[in-house]
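What follows are several structures.
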Structure P
Amino acid sequence: MSLDVDKHSTERDSQIETMRKVNLMDKYLESFGKKVKGNEVRKAVQAVFNIDLDNISKHNYGNKLNSYEPAIMETLRESEKLTDAEIMKLPKAKVMDAYIKAHGYVLTGAELRIVINQIFGVNLDGISGIEGLQLGINSKGTWISKTPTDMLVISSSLDDVELYVQTTDYWKQVTGTTEVPDSLKQYLLDNDYTYEEATGKFTWVNPTGESAPDSVKSETIGKLIETIIQVNADL
């Protein structure tokens, strides 16, 4: 990976370490030149976020949908001359490659992250935004964000149809309990999570059998971060 940064420069190394992951991804993409192909985008995601989109595609993890966003479907209908049924049978990496190719390999980092979320169900902007907020994220069997001081964890099934919320060992260490505050517990129960007392885990299952919508994930993550901030303030 080349970022045009002198690796011996302590100051610039420090800048890279503190750079938000989305910005680091954009820098990585720039290193490929003006035109960036799908496999190069996936390399950037692997390097910066440690998320293997090729593996997700190979095993058909990620978004479980009846159809992609209209813009993706329309693009592949026109560029690949495929029916909707044929598009939905393609590996996710192939859908991504075809979409990027149809747009001349010139999509910006921001545009590519939207496409990745729509195809794979991986919200890179959201992941980057929660860095340092003591929230662990395990998505589709991969740790997206994990530190020793994470207080809460949100995870998903391989197909993203189920979401799980639970406390960590560090939470118990600093709060003295494995229980979440009543306000968070009530929020989760009010939003269709069920509580398993034996495991201390809250579980949400999409009744449609499709992957959890971004709105459900985002709202849950927002509430978890709000809870972490409040608990830290009360310590």
Structure Q
Amino acid sequence: MTDDLLVIIPTRGRPQAVPQIMAAWDETGATADLLFCVDKDDPELAAYKQQAKAMESDSRVRFVFWTRKRLCGTLNQAAIKNADSYRFLAFMGDDHRPRPADRPWDERFRECLSGGPGIVYGNDLLQGENMPTAVAMTSDIVTTLSYMAPPQLVHLCLDLCWLDWGKGMQRITYLPDVVIEHLHPAAGKATVDQGYQEANSAEQVTTDSAAYYEYRDGGGLEADLAKLRKLVTET
């Protein structure tokens, strides 16, 4: 492997988030690489491409422009393509912002994951320990399962699966003092735009909730945990 930590950020309709995220990297002293995943049909595509061109000299940052697969599909595509090149893979939404602390957040993540297969997450100031809405994991989890989140999901409940995996492996760490703030309308920290309307619609909540419960209770989770437990014992 050539690098250690890649943060995958699927983004749509929010090009203004890119400089804000880069500012958060600078403010926190983070050295993790970033991969912004943009849909080719994004209405703000021109603005994203302009940002990509402006950041060509920044070795930390890459942009990819793909056919739309929604959040889970995009995340899985990016994770699979990069799992052999990075020791650790992370997900953040375009509405997450790491906040300054005594030590860089990505340094803390690396430390927690350096002992073998596992998952780590910080405090998003919304769900806290209950849900890893932003998460990092060892890339061997992705190569073992062939995905970073169950592909039957579209946008919601990925964090519940990550929690299930980590607890089932007995390899999950919550860092309450590592703040990766979730600037979500539910916390009163963002206005509801088209992206939030689509992702949190009643139809999407119903669809993803049903897919999650089928995965959890229908044998999918147990099959994945068998693979992950084997990975732990063999590593």
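Annotations for the structure displayed:
- In this comparison of P, Q, the computed figure 1.02 for Rg/Rh (Cα atoms, Kirkwood Rh), for residues 161-216 alone is attributed to P.
- Given 33, 15, 10 for semi-axes √(5λ) of the Cα gyration tensor in Å, for residues 49-176 alone, calculated: source structure among P, Q: P
- Calculated for structures P, Q, distance in nm of label points 7 Å out along Cα→Cβ at positions 57 and 201 is largest in Q.
- Among P, Q, structure where relative contact order in percent (Cα under 8 Å, 6 or more apart) as derived comes to 21: Q
- Given 4.4 for distance in nm of label points 7 Å out along Cα→Cβ at positions 41 and 185, calculated: source structure among P, Q: P
- In terms of mean count of other Cβ atoms within 10 Å over residues 73-80, the structure with the greatest value among P, Q is Q.
- Answer label among P, Q for the case where helix-only ellipticity at 222 nm (-39500 (n - 2.57) for each DSSP H run of 4 or more, over all residues; to 500), calculated from the coordinates, equals -15000: P
- Rg/Rh (Cα atoms, Kirkwood Rh) from the coordinates reads 0.93; which among P, Q: Q
- Of the structures P, Q, the one that 1.9 was derived from, the read-out being distance in nm of label points 7 Å out along Cα→Cβ at positions 81 and 97: P
- Which of P, Q yields 0.9 [distance in nm of label points 7 Å out along Cα→Cβ at positions 25 and 137, calculated]: P
Coordinate-derived values only; no laboratory data. Keep in mind that this is a model prediction, so the values were computed, not measured. Cβ atoms are built from the backbone, for glycine too; each structure is taken alone.
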